[in-house]
1. Give the label, chosen from I, II, of the structure having the highest value of distance in nm of label points 7 Å out along Cα→Cβ at positions 37 and 149.
2. Using FRET efficiency 1/(1 + (r/R0)^6) of positions 5 and 45 (r between Cβ atoms, R0 = 35 Å, to 0.05), single out the structure from I, II with the greatest value.
3. Suppose you compute mean projected area of the Cα convex hull in nm² for every structure in I, II: which one lands on 9.1?
4. helix-only ellipticity at 222 nm (-39500 (n - 2.57) for each DSSP H run of 4 or more, over all residues; to 500) computed as -12000: which structure among I, II?
5. If you rank structures I, II by relative contact order in percent (Cα under 8 Å, 6 or more apart), which sits at the top with the largest value?
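FYI, it's all coordinate maths here, none of it is from the lab. What you are looking at is a predicted structure, and each value in this text was computed from that prediction instead of being measured. Cβ atoms are built from the backbone, for glycine too; each structure is taken alone.
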Structure I
Amino acid sequence: MTQEKSTQIQNLEAQPPIGIPTTDWKGVKRIMRFEFEQGGAAGPVGSTAELVRLPAGNVRVLLEECHMHRTAFGASGSLDIGWQAYSKPDGTAVDADADALVDGLNVVSAGDGLWGASSQGSGSGVDADKSFLIESKSGVTVQATVAGGNIPAGAKLTGYVTYVQD
């Protein structure tokens, strides 16, 4: 029989204790809702829909708890979900990454679901638990990008992004 401890418990019991980021321990779970409707013209591949603007600081996005409902996009319709370029607190630039969170979500027909149940994004920071830590100086805009087909005029995306922050 073994009795092992998580990294967080080990840090808590260390002498002196090692700090545990609030995005990992005792953080506050928050949501940001979004309602998006495509304007009067269809948007081709590369068109974007800004969904939410996450706050500055350390934010852990919980992909298994982010949800989106969408109307049908039609033949070949697919979406990526990622972010616009931003800066880390130390000023380091982070490039835009259109499919960091969800890569190639099938939106041919109407439906809804959790992001974590979709194709995992390409972002190198997506953890095995389907969470993603974002550290930003002034916030991060999460957006959907048309990856296949087009977004029809009047198409709707509604849902929420769930994240943890102090």
Structure II
Amino acid sequence: MAEIIPPNQLKHKIDFLRSKNKKLVVVATNGCFDILHVGHIRSLQKAKKLGDILVVGINSDSSVKKLKGNNRPINSQNERAEILAALECIDFVTTFDEESAEKFLELFKPEIYVKGGDYDLDNLPEAVLVRNYGGKTVQFPIVPGFSTTNTIEKLKKI
């Protein structure tokens, strides 16, 4: 089971692991992960294969509301963190309050940052940040037919 860790402790933990292994490759991704679906799972599993440690940052409840509207999140940040932490491919889960993941990434500067194919990397502030400190952003295509919005729309029809 992954460790759920506050952002201020995450940097210390990653620094400690890097001090033990100079070749350690840290991979990070982030998102709301409001209702976990197969698209999330496949992307997280692929992200883990890119390095040694996978860190997942989740948007806090307040930042999800700002991004997705007042009816979201469906699941609280603590519930979302616990669900993600149960996945074998994830090593650390943390929460951040900002709408953007820049501060999250700046904390520990992962070697690889992963985002979904629905983002324009040239205009994604996180990708610019990662490039500027020498990291790499990898983009995975969206798994067709799977999204939290689609799941919510299906539930409304029941």
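1. Values: I: 2.0; II: 1.0.
Comparing I, II by distance in nm of label points 7 Å out along Cα→Cβ at positions 37 and 149, the maximum is at I.
2. Numbers: I: 0.10; II: 0.95.
Once FRET efficiency 1/(1 + (r/R0)^6) of positions 5 and 45 (r between Cβ atoms, R0 = 35 Å, to 0.05) is worked out for each structure, II has the highest.
3. On the way: I: 11.6; II: 9.1.
Of the options listed, only II reproduces it.
4. Details: I: -1000; II: -12000.
The value was obtained from structure II.
5. Working: I: 40; II: 29.
Biggest value here belongs to I.
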